[in-house]
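What follows is calculated from the coordinates using simple rules that are stated; it is not laboratory data. Bear in mind the structure is a predicted one, so any value in this text is a computation, not a measurement. Cβ atoms are built from the backbone, for glycine too; each structure is taken alone.
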Structure I
Amino acid sequence: MLLNQNSAIYIIASVLVAVTGISSATNKMSGTKTYPKTLEGFGYGFDEEGKLRQIDPETGKLTDKGFDFNIYTNATENQEHYEALGEHITEWVYERLEQKVGLKRLVLPEGAPPEEASFVFSTQERLERPKKLLVLIHGSGVVRAGQWARSLIINHSLDTGTQIPYIERARSLGYEVLLTNTNDNYRTSGGTRKAIKGSRNPTEHAVSAFEQYVIASNPESVAIVAHSYGGVVTVELAQRFPEFFKDKVFAVGFTDSVHSASLVPKGLIEIGRNWAASSEPLDKPLTVTKNDLPRFSAGHTKHEMTSYSCMDALFKFFEQRYEQFQEGAASADSEPDSKKSKNEL
């Protein structure tokens, strides 16, 4: 695995924020501090360009001022305020996915009570043999379905920090889309925090989503985009479902993935690329570790920006791979019966 310094620092920070968030949530439940119940209550809103802006308390209108982290003199209070705002950002993104983007929220595991379940988002209420299905898998930490990086949503824009541009691009190319929610692993009820059955960790969540919604939909073809730790999850999926990947998955786009090269199945190397944080121009080939995925520049040096910055190159690769996949399928269909094995007849 080739893991640059920016990637390592960002992942460590994400984990620390997630752990700190749990502690902060506990503190809030104990009554040490309360926060507004809406994004507007925090004094923020998104402008037409998708940038988080402060609301003028006198006029109620958005200003050109961005997020202000240092609103208290105490660093801990500032961090807790940031995390509390982040929780509302997550809910805001969920709402936008459903109301503006038109996605459907699907319970995971299927049939479980919502208060005891996780969920994913899909372009269809029920996926039934989609011609092209795109699965999006985010990284570790506090991000949830629909997000690549919460920090980018808060400090940069919805386009760079959310998965919405990917959803829109995929739809324009004829894909149905499924958004995983791999960090949604717990529910709190009666003051007790319990792990969600079938979603106790990122890999278990992804496996459940694949079994219940991806594989069960009997898709003609599947592509996957996996950011950061999502690459680790994807490698494990490829190990868990080798025949499905061989028959159905035509391309996997990793964005600054942190997987281990020694665990990557050979078949994944043939259909995957990893766009890594780099100062090199977009899509320039980079040094590759033995037995690892081909690496290309994401066209940006920041780990959290790689999914957005490489999007054009990634979808170009997907379209090339899809053409090859179709040609292979057509060739197999036209193969004379005499050349097929007994198992194929």
Structure II
Amino acid sequence: MGSQNSAERGRGQWPAGATMKAMHIDDVLDRAHVVSLPLAVRFRGITTREALLIEGPAGWGEFAPFLEYGPAESAAWLRAGLEAAYEGFPEPVRDSIEVNATIPAVPASEVPAVVERYPGCRTFKIKVAEKGHTLADDAARVRAVRDTITQRGEIPILRVDANGGWTVEEAVQAAQMMMPLDYMEQPCATTEELAQVRGRLMRAGLFVRVAADESIRKVADPYRVAELQAADVAVVKPAPLGGVRRVLEVAQHLRQRHMDITVASALDTSIGINMGLAAVAALPRIYDDEDIDVTPAAAGLATGSLFEEDVTAPRPLIDGHLPADILAPAPDRLAALAAPADRRDWWFDRVRACWPHLSESHPSD
């Protein structure tokens, strides 16, 4: 039951040389907490989000791959959490991060209430193509977001995220129905299909960009999407890619191949959000032709608004921006949100299953 006492023990008791390379699985689990956080709205078919939080000499990390992921795929998530806990984050170059609102696949009538959770946001990512929802349902949800914001006298920037759920034909039809859009995120499952969608949209004169998510984070070669010119935007997530430093490597490579970058989370707790904020904060500055610093694209890091409770105090969302401060969990919240013992044991077993795969979880360039 060492995991129940780590908050009280605090830092300063780490053995000499407690680095990521020298860590031992028993030390990791001894200072781990498994939490179960209630969601304010159903997201990806779930109403609670479980996560294993890792206390290390450099801070806190998170391990929370979705339940259907196997050990090999989940190992990258473990590497990301260990990096945060044992190595910390790169030096930031900015302290305030613009974020997008995330609208789950709710009925159109519920959209205004969800929008209210995101004060000041001007960019909205809308979930589409979920099981049981038609293209008409998705279009109504997009229209409801647009109407809610335009009634305020503002012009929203809209993105739709299909998580690979459409065919090529459905994606093109969706673009026609939902325009104008900033981009369509992972409209189809494969990189080849993304390339087809992008080509079809360009030939039809439909000015909707294609963004790749799963085609970057769930494949052995995250750069193939650029080689095939399959997308205009890369959505990069620290946890599934293996950590903040890996995100910065991938972002640099894809930027050199003329792809824009959006950093996002994977329904992380506030501890996991630390990674995303640290990644955006450390993205190298880009200057336009007039030597003006180009602000990074609105990041998908405001998903804390989807939680009913979290392990830290809420980050203040002010005028659509989050501070890049790195937060630590409050001991009383860790206790109040602790998962049942059987779930804690399940997550500990999951770490053990992933551990042998850690050396494989950093894709080669």
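Points worth noting:
- Of the structures I, II, the one that 0.97 was derived from, the read-out being Cα Rg over 2.2 N^0.38 Å: II
- Relative contact order in percent (Cα under 8 Å, 6 or more apart) from the coordinates reads 22; which among I, II: II
- For 1.12 (Cα Rg over 2.2 N^0.38 Å, for residues 62-213 alone, calculated) the corresponding structure among I, II: I
- Among I, II, structure where Cα Rg over 2.2 N^0.38 Å, for residues 134-205 alone as derived comes to 1.27: I
- FRET efficiency 1/(1 + (r/R0)^6) of positions 78 and 310 (r between Cβ atoms, R0 = 25 Å, to 0.05) - structure with the largest value, from I, II: II
- Structure responsible for 3.3, with distance in nm of label points 7 Å out along Cα→Cβ at positions 38 and 158 calculated and labels I, II on offer: II
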